[in-house]
Structure I
Amino acid sequence: MKLLDSKFYSILLFISNIFLLNIIWLVMCLPLITIFPATAAMFGVVRQWVVHKDVSIFAPFFRYFKENLKQSLLLEVIWVFLAAFLVIDYTIALKMGFSQSIILPILFVISFLFLLGSVFLFPTMVQFNTTTGKILKNTLLLAISYFPITLILCLVTVLIAFILYIFPLSILFIFSAGAYCSYFLCHFAFKRVTQVNVSET
């Protein structure tokens with residue numbers, strides 16, 4: 001009984017949950033088109049861990065996957081379209097000579113906002129049960145309003161990429177660990193938004 005209540009057991013349980021969640025996410029991402037729904041489900045499970053202290057994995061994951069399927073697929077289409085738009089526009093702008101000085105700064109601003117929105121997207125999606133349009137709006141507003149948190153989220157993303165590069169086997173746990181860190185950071189912003197809304201009512 002003492003072992004189950006020990007700090008060591010809690011750490012082992014957390015590590016095993018991170019590993020299992022990551023494996024489920026990887027399997028569900030295999031069709032590629034399901035990357036966004038699977039990621040939304042992963043963040044939904046992580047939110048459950050942080051907010052409700054419920055460490056279950058399998059049933060919540062597939063429930064969140066089903067609940068967010070349509071909306072996350074729509075967001076996936078939007079994100080792929082925006083990414084392709086930026087890549088194509090950068091390619092064209094680099095061949096425009098003098099016009100680069102006008103076009104490239106505009107593209108840089110759009111790309112910067114796209115990056116900010118990307119790191120806040122999934123935490124916002126699982127936190128607020130609302131329309132796709134409001135999710136996009138809330139994502140951008142939160143990312144700008146809580147810029148220090150957004151900056152840390154960007155650093156977490158870069159760190160994940162770096163760890164994957166130098167230690168490829170980290171693919172077995174790094175994404176769910178990153179999702180946990182990301183939502184944990186975003187949770188501070190969400191709590192602040194809730195406190196503001198309560199004070200205004």
Structure II
Amino acid sequence: MRRGVFYLMSFLCLGVAAYAVAVYALVPLGQNLHPDMRAAFQAHPVGIYTHVFASSLALLLGPFQFVDGLRARRPALHRWSGRVYLALGVGVGGAAGLFMAHHAFGGWPAKLGFGLLALGWLGSGALAYAAVRRGDLAAHRRWMVRNFALTLAAVTLRLYLPLCFVLRVPMELSYPVIAWACWLPNLLVAEAWLARSTPPLSVAGRSAR
């Protein structure tokens with residue numbers, strides 16, 4: 001069951017990253033979006049492009065940080081991919097996300113929701129790095145689980161958006177809710193999973209063995 005969930009998350013991460021890179025690299029910025037959202041993106045192209053492409057890197061690298069076999073057989077690769085994930089994916093992507101949260105469509109509820117997501121993403125990444133630097137691998141893994149749960153906000157957001165479209169919920173109503181719903185449940189699930197894992201285990205569990 002754990003292996004199946006891990007593979008599903010990995011597939012969704014790769015799919016969303018590929019979709020984001022393709023759309024933002026090949027389609028005019030903001031096309032097919034709500035006019036107010038398109039205006040915000042077009043007014044701050046550097047911010048949105050930086051956020052999208054750096055966050056896509058985090059989605060691509062994130063799942064591999066939890067594969068036991070990779071850590072055991074290629075520890076140097078695990079360390080360097082983790083540094084790229086935290087520095088470029090989370091660090092750059094989170095900073096750009098925090099900037100774009102100030103310009104988010106949906107009024108102050110959306111701005112606050114996305115702003116707290118960015119701060120949580122950056123903060124958990126910094127704490128994960130600090131833990132591994134002092135040799136506390138258990139704390140490092142726990143903070144990485146929380147951080148990856150927030151990385152998955154990019155996936156859950158893109159699951160909620162088409163659902164709201166099918167249900168014909170106006171973006172003005174749905175987007176401020178999605179700004180919170182895309183990450184709060186993820187974090188709660190991660191905390192529940194961590195509470196049951198003693199000692200803390202990797203997301204991949206025994207799948208890589």
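Read the figures in this text as sums done on the coordinates, not as results from a lab. Everything numeric here is computed off the predicted structure, so don't read it as measured data. Cβ atoms are built from the backbone, for glycine too; each structure is taken alone.
Could you figure out which one of I, II the value 11.4 for mean count of other Cβ atoms within 10 Å over residues 8-15 was computed from?
I
Which structure, out of I, II, was distance in nm of label points 7 Å out along Cα→Cβ at positions 40 and 72 derived from, given a value of 4.6? Attributed to the structure labelled II.
Between structures I, II, where is FRET efficiency 1/(1 + (r/R0)^6) of positions 88 and 168 (r between Cβ atoms, R0 = 35 Å, to 0.05) highest?
Top value of FRET efficiency 1/(1 + (r/R0)^6) of positions 88 and 168 (r between Cβ atoms, R0 = 35 Å, to 0.05), among I, II, belongs to structure I.
Could you tell me which structure in I, II was used to calculate helix-only ellipticity at 222 nm (-39500 (n - 2.57) for each DSSP H run of 4 or more, over all residues; to 500) as -24000? Label of the originating structure: II. With log10 I(q)/I(0) by the Debye sum over Cα atoms at q = 0.09, 0.10 Å⁻¹ derived from the coordinates and found to be -0.34, -0.42, which of I, II does the value describe? It must be structure II, since only it matches.
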